[in-house]
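What follows draws every value from the coordinates through simple rules; no lab data is involved. This is a predicted model, so every value here is computed, not measured. Cβ atoms are built from the backbone, for glycine too; each structure is taken alone.
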Structure I
């Protein structure tokens, strides 16, 4: 019988044999994984646990919070604040950063997370998930024995600086997808044993695909390059692409990205004219960056239509961004259409770079 590898064993090997992660990061990832197990239990109980429906509150984004949004946020904070691995956390559900209280030891890392992605799907029993990103606390005056209070500026690092990233899908199986900069590994929760078991390693996204994921209801609001790209896909084998495409849209980023990591595809969440002053809908720091890191580690690509997402220098904690990610050749094509429009702005007006 094939030997099963646990998450802990996988991380220890990454630490000892490959030298990819230090011990403190390994322990941090294990704590996040345990928190995801607790969130999974709440999600699985559904109506039996009185966790469905609205919490009758709004988050910093002005979005109505579901009960599970609040629960997941609290679980991640409580699990991570005392272990000594973190200096501070930031969440979609909190306006400001959450510094580790003085009564606990302060670690070397910063954790960002979307505690429950796809909240609109909670009450209809469709896959939702948790997305997380780990950054190293920047060297500051504190290391030079000068006073330093952690603030938002410490989090404003490009995605290329991530030490680890991942997401957990709460679906028919509870699945944890992780990168520490050495490829992408998938772990499945054994509910009977309560443990994470490695079920895939070294995931590779095919360069070409015939599937795209986008919210077609917003088509009338898109910029010209996005309309051009999707229209060509819809034209099928009789159009300029010479092949038929299928469309998939789950409205849960973790589920859509998980499908792309599993079998390829391209995911688009572009800027549109409804909110022209915003660069996009998704959040750069705790949605786009971790997903882009995972996608690139699996051989795919991720841009905002013009730039590699992992190269973007963030200006704000809750900064938004357009996203095109997945199979490399399709992302390259959609990005090229944006750059061509930039070169001819009179006929194809685009929003400015944010």
Structure II
């Protein structure tokens, strides 16, 4: 059996890369699987001269811009290395219609592949309309907005009804789809939960720069967007742990340039994780680490990060890990966490998700 996987393809987001890897690994249990890189490959080390032309002028004046650019080039190289090592990817597809007969199934998801705020140009083929209906499968597709604007409803109705099998990532999206189409698809976990902690540890790599400063533990921070007013150094002093700040160009070269495999190792061994990211929260739960989920707006998004993160916390009985600004995002005992409800929930939800994929792909999973 041949399976093609379609999702967003970028080199700068841990959650995107790791959810893609997790679903890819599961699909390979059913046969030969390829990720289709169906948009322009904008790998920064190769395309910077054109993609970053507006930033070049800034760099001539700003050492901060030069620093950020240099950091990002190196960081993307680590993402590319992870993809080349672990994910079989095709870059040779000029038109999706050209491969409609090459594969037995096409699987779209997870991530925000059905978010109407993302244009068709940004993510073509979101409903797999280039392939016969019987080949179209959506795994944990995310709509990610509270309602589908009226101007998109006809296209979304036709696209969803044209799928052979549909599953969604957020429970809130089930109602939207039911109202729009009459269907009531299952809500299934993000692909990262399809793998166990031990399976994730197989691809984790300890960062070579990690030294004695962190032997007694560390706080790992992973924040997306802007608007954060958290005093992480104050929290660091209160709990007596140093900080490893990911994705912060103002900070350490080593901490910024952490690749996906190193991210997994750092998350698995952190004493405490501070994040506003869904996948930062997800891997905290997967690895059983104490974490604090900070509720604040992401730049460029109209809604707080709270919605899907809170649903995840609620599912695992961990809503007390939500922290808010008026308390400086601090919990009373941040290093203590109760994971008693997690294992049963994760086992059940993983089983539901794998059963969906097994049935959708003809029931021959191994």
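Which one of I, II has mean count of other Cβ atoms within 10 Å over residues 10-17, as calculated from the coordinates, equal to 16.0?
Traced to structure I.
To which of I, II does the computed value -9000 (helix-only ellipticity at 222 nm (-39500 (n - 2.57) for each DSSP H run of 4 or more, over all residues; to 500)) belong?
On the way: I: -9000; II: -11500.
Of the options listed, only I reproduces it.
Match the computed value 4.6 of distance in nm of label points 7 Å out along Cα→Cβ at positions 162 and 210 to one of the structures I, II, and report its label. Walk me through the intermediate numbers first.
Details: I: 3.1; II: 4.6.
Corresponding structure: II.
Assign the value 3, 10, 11, 13, 15, 15, 14, 6, 5, 5, 3, 0, calculated as P(r) over Cα pairs in 5 Å bins from 0, in percent, for residues 178-241 alone, to the correct structure from I, II. Let's see the in-between values first.
Numbers: I: 4, 12, 15, 13, 12, 8, 13, 12, 7, 4, 1; II: 3, 10, 11, 13, 15, 15, 14, 6, 5, 5, 3, 0.
Answer by label: II.
Work out the source of 3.3 here, i.e. which of I, II gives that when distance in nm of label points 7 Å out along Cα→Cβ at positions 194 and 314 is computed.
This value belongs to structure I.
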